[in-house]
1. Taking semi-axes √(5λ) of the Cα gyration tensor in Å from the coordinates of each of I, II, which one would give 23, 19, 18?
2. To which of I, II does the computed value -6000 (helix-only ellipticity at 222 nm (-39500 (n - 2.57) for each DSSP H run of 4 or more, over all residues; to 500)) belong?
3. 12.4, 37 is what came out when Rg and Dmax of the Cα atoms in Å, for residues 15-54 alone was calculated for one structure; which of I, II is it?
Structure I
Amino acid sequence: MAILTGEEILARVKKGNIAFSPGLDQFQLQTHAVDLRLGFTFLIPKSWHMTAKGREAYRIDPLKDHGPEYFDIIELEQGQCFELLPQEYVLVSTFETIKVPDDLMAVLYPRSSVNRKGLSVDLTGIIDSGYEGPLTLPVKNNTRSQVIQLHPGERFCQVVFEQLSKKVKPRRSRWHQKDVVEKGAKEKSVEMKMVFGGDLKKLKKDFAA
């Protein structure tokens, strides 16, 4: 795979092949990457809720997708900051949305300046070819005593674009269509039931690629 240079990324942006919304500013474009800015939305995981049985802890169920009810959602205003407490874990959004064409994939990396603050940004991963939308970043304050301020608009992570050997047909996110949602949920249910049962040999055999 070939990694796109900053000039190549900018040329594709001008053609509309790669898209960022809002558009990039001159501080974001690097020699072979693009810095993304922190958004205004912060999601704090809830630990408990009230039910008919009383106060119950939230339990992570691999068969279910976790919606907004599992989080306290905070939307900051311009000029406000978010103070991340020691050992606290949150999800944050990027300020920009991104569009990746079908001949590229992208990889997310934390900025070293962010890591040096004591933050772990566990976002090293793939942005699929054909993906379009915002990005959500898991962030944790690894310090035991320091409060770290997060400011919407600060450059927070980097995205690197890699050229595929040939174009691929993007697999649409299961959030896009009702039939795709139902198919994705069914596939996940079958997979995880086999995982829970420990029958990995059968899983590999029945669902060989």
Structure II
Amino acid sequence: MQKVKFWQIKPEIRILGIDDGPFEPRAGGKVPLVGVVFRGGRWLDGVLSTTIEQDGTDVTERVVGMINRSRHRGQLRIVMADGVTFAGFNVLDIKVVFKQTGLPVIVVSRERPNMADVRKAIKHLPNWHERWKVVKGSGKIYSVRTKRRAAPICVQFVGMRRADAEQVVKLTSTRSLIPEPLRVAHLIATAMVRGESYGRA
């Protein structure tokens, strides 16, 4: 495992926010995965995309490839993910992403995941022990309040200090409770599937 990174968090720090598109449960097939490159929480610099298998095991590999092949790679400082499960229960191993890209990863969720429900759902899938191990290994869940009079959101991270992760989440939550890289990634991924963006990350 690489060492925790220390740096000055600038207002225009380059962040890759990742979210998946909507899908029909148990339909199978490919689901779009979108990455947006943001400078802080204000400027969109680029959009990346790939596909992953619904309830598959390829999201970690796809995210690493998407990052390392990107022309934005040299400027990226942080990866930000909307949860650790994509396209159903295709589980993102944030420790592997950190190891293979050198970029710290922050996971954001609006609500604290119900681990008992997650485990129950994963048990119906192939290789469920491995999936569950990755979910459990994603780190402690912390609460972060991004807006003074709103409910806190949940954050996990790897490759950086807790104080830095919280600072980045607050810095990028400019228009909602959720960091802008994730909000925009969600809008784009939804539009790719439905023809129009809707809902919230």
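Readers should treat all values here as calculations from the given coordinates under stated rules, not as data from a laboratory. Model, not experiment: these values are computed from the prediction.
1. Source structure for this number: II.
2. Only one of I, II returns -6000 for helix-only ellipticity at 222 nm (-39500 (n - 2.57) for each DSSP H run of 4 or more, over all residues; to 500), namely I.
3. II
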